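Trainee: So, here's a batch of structures to check.
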Structure I
Amino acid sequence: MSLNKCTRCGLPENYGITNFDTNGVCNYCRFYDTVKDKLRDFERWGKFFSDHLNQHKGKYKYDVVVGFSGGKDSSYIVHKLKTHYTCKVLALTVNFGFMPSEFALDNSKRVAESLKIDHLIYDATSEDIENGFKNAIQKGKLCELCTGLCTAITRKTAIEQHIPFYILGADRGQLLRDLSPETSPMSGAVSIATMLMPYSTEKTRRQERPAKTKHMRGWLRNLGFSETAALDIYPDSIPLPGTDALPLSLQFFAFHDYREKEMKQILVKEANWRRPEGDNLHSHHDCIFHDAATFYFRQANNTTITTGEACVDAREGIVSREEVLQVLDQEKEHLDQMAAPYSIFKSYFGIEEKFLITAAKKFGRRIRILKSLRKFQMLFMKPKIKIFDHL
C-alpha cells in the first residue's frame, strides 16, 4: 500500500497523529514553522548553555557527567564539553552487556583516552535489570527502559559524586520528533521549554519534584524491579555541597545544532573515533539489539522511530526530503532482509519468537487505542502549545 508522505519532510501518514494541509504539509512541519526561529537561535542557546555550566564550574571534582555509549552523539558531546567548554568531564558508560556493543565500547575507550578524560564503566548486569529487560522487551519498551536506566544511573552518579550537571546523548531528532499540538503534552514540549529557561536553584528543584521521583520508581516496579532496586537506581536527590541546588539534567542538543555528517568527521579527525562499517544517517551501532527492537516496533506500529528522527532533519533544513526517503527506504530494505530478527532475544534472554509476535500484536493494539483516544479528544478541543512564548 502506498502511503501519503509530507511534501516537506517525507513523514508518512501512519506516523503518530498525522494530518496534511491542502499543500500536503504535515502538522509537525506546520507547528515547527511557528517555533523554528526560537528553537534554532543557537547563538543565544549556546550562551545559555555556557551560563548553566559557569554556575558551578571548577567548584567540584567534575563539572559534568555524560552518559557515554561510544556512539556518535555522546562522543561528540564529551568532545565539545572538553575542547569548547573546557569542562572537567566524567564519561560514564553504563554497560548492560548488550549496550554498548563491543564496537561502541571500544570507541568509548578510544575517545576517552584521546581526550584525556576520566572514564567510568558501570556494570549494570544485575538480576533485577535482566528481569526488567525481559519484561520491557515483551511490552515493546526495550529502548525506553534502556534510555531510562542510563539516565537514572547517570543521575545517581551525579548525586553521589556531587556533579552539578548530567547529560545524555539524545539528538535533536529524538527531542523534536513528536512536537505538535496534536501530541501535546506527550510531545516533550514542556521539558524542552523548561530546559531553555535560565539557570536557577528553583529550576533544579522543579526537575526533581517528588511526584516525578515517585513516578520513576513506580515505572521501574511496573517493569518488574523490586522496591529495593527501584530505590537504589532512582534515589532522592541531595543538594550540592555549599548550595541548595540539585544536580540538573541538560539536553546538549536542545542548545546546539545537530549536523550528523560534520559531527562524525570531527570525531574521526579529533577524537580517534572509528566510524562503523555500513554507517548512515540515524543508524545505531552502539546496541546489538537495535535492529531487532526496530523490527519489533515496526511489526507493532507499521513505522519506526527512525522515521520521526530523520524527518526532523528535513524540517530543520539539514537534509533534503529525498535524503530522508532514501534513509527510510534503506532501513525498510534492511529490516525486510533480516532472516531471524528475534533470535538475538532468545540467545540473550530465552524469549521465544512466538511470544514476541504475540506481544507485538498486543503492543500494536495499545498504540492504536491511544491514538484513537487522542483523536477523539481532539474533536472537543483545539490545543495550542504556548509554552515557547516566553523564550
Structure II
Amino acid sequence: MASNDEQKRTTGTALETNFAEAVGHLGPTLLSSLQVMEGAFRQMHPPRIEALRASLRPVLPKLESRRVALESAEAPAELEAFSEGLGRSAQHAERAFRLFLGEAEQGPEGPLAILEAMRSHARAQAALFPLRSTLPPVDAAFIEPRFEDRLPELARGAQGQTPVGLFNARNGAADRGGFTLYVPEDYSEDREWPLVVALHGGMGHGDDFIWSWIRSARARGWLVLSPTSQESTWSLHRPHQDGRALDSMVDYVCGRWSVDTKRMLLTGLSDGATFTLLHGLSPRPQPFSHLAPVAGVLHPQVMAGGPKEGNPRPPIRWIHGALDWMFPAEVAREAVRILQEAGQSVEYEEIEDLSHAWPRESTGSLLEWADSGA
C-alpha cells in the first residue's frame, strides 16, 4: 500500500502533467489565433467583412475551450502568475473575436466594435509579452522570424543600470496625452540607438499601437515611442497642441537614453499619418530624419511656407492600401504627386490587398529604410 508521501508525489505529478498539457494546448492556439485576427484587421474592407467573420468563427470555440482547460488545471505555486497571465491574454483574444464577429454580449456595435476588437487584440499581446521568458514560443512570437538568433542577446538583458523594456507614462487605457516606450532589453549606453515615434490612428491609443512595432524593434534594436493624442485624435486643426507635447516626449527620451539623432523615424497610421506629415514637414527645425505616413492624407497646411534655409525636409516613404475604404488610393497618389512637384523626396508604395490598416509586414522594411540613411 502506498504511503501518504508517495500518494502526494503521484497526485502532484499528475497535476503538473495536466497543467503542462493545458499550457501546451493553449499556448500555440492563442498565438495562432492572434495571428489570424491580425490578418483579419489587415484585410478589413467593408465588402469582405462577412467573409472574414466566416473564416474567424471556427477559431473562437477552440480558443475558449483550451483557455477553460487551463483554468481547470491546477498550476504549480511558482507558475500561478504565469497561468493567470496566459489565461488573461486568452480572455482578451476571445473578446476581440466576439467583437469582430458581432457576438459580444456587451460593448459597442458596428465600426466601433471593430476598433474595440483591435484594443482587445492589443491587450492580449500586452498580457502575453511578460511571459516570454517562461514560454520560449512566446518569446519567438515577439520578434521577426529571421532574427530569432537575437533572442539570447535580449535574454541576457541590459548592460548597465538604464531601465529597459516597456514603460507606460500616464498612458493607461483611460488616459490621454501620455506615452508608452519600448527600450530593447539588450540596450547599452556605449552606442547610439535609433528611435521610431509611432502615431496611432483616430480613436486610437499609443499603448495599443506600440504592438505594431515590438517585433521589428526587438529584431533590429530600435527604441519605440508610442504617444497618445490629447484628444480622441491628433490636433490636425491646432498642430501646435499635440506638436508641443510630442516634442517634449522626444526630448525626454533623448535626454535619458542614448539616441542616434541621425536615425529618428516619425510615422503614423491614418490621422497619425496625416499628423506625421503636418508635424514633420513644418518649417521649423525638426529632429526627425525620416517620415513614413501609412494610410493618411495630405493636410492643406503641409505645403504652406516650405522649409527654411538650412533645414531640409526629411525623405518620405508613403505606404497606402489599394483597398483603403476611408482614404482611397487615388487621393494618396495625388498627394504624392503634389509633394514631388514641390521638390519633396517621396517614395510611394501601394499594397494591393491592404485595406485601411497597418501592414505589419512593412514595419521591418520601414526601419531598414530609415536605418540606411536614404
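Trainee: Which of the displayed structures (I, II) returns the greatest value of distance in nm of label points 7 Å out along Cα→Cβ at positions 262 and 350 on calculation?
Mentor: I
Trainee: Quick check: 21.3 is what I get for mean projected area of the Cα convex hull in nm², calculated from one of I, II. Which structure matches?
Mentor: Label of the originating structure: II.
Trainee: Give the label, chosen from I, II, of the structure having the highest value of distance in nm of label points 7 Å out along Cα→Cβ at positions 30 and 150.
Mentor: Comparing I, II, the top value of distance in nm of label points 7 Å out along Cα→Cβ at positions 30 and 150 belongs to I.
Trainee: If you work out relative contact order in percent (Cα under 8 Å, 6 or more apart) for I, II, which one comes out largest?
Mentor: I
Trainee: With Rg/Rh (Cα atoms, Kirkwood Rh), for residues 46-181 alone computed per structure, which member of I, II shows the largest figure?
Mentor: II
Trainee: Work out which structure the value 11.8 belongs to, where mean count of other Cβ atoms within 10 Å over residues 102-109 was derived from one of I, II.
Mentor: II
Trainee: If distance in nm of label points 7 Å out along Cα→Cβ at positions 78 and 358 computes to 3.6, which of I, II did it come from?
Mentor: Traced to structure II.
Trainee: When Cα Rg over 2.2 N^0.38 Å, for residues 110-301 alone is calculated for each of the structures I, II, which structure yields the highest value?
Mentor: Going through I, II one by one, Cα Rg over 2.2 N^0.38 Å, for residues 110-301 alone is largest in I.
Every number here is computed from the coordinates shown, using simple stated rules; none is lab data. The model shown is predicted, which means the values in this text are computed figures rather than measured ones. Cβ atoms are built from the backbone, for glycine too; each structure is taken alone.
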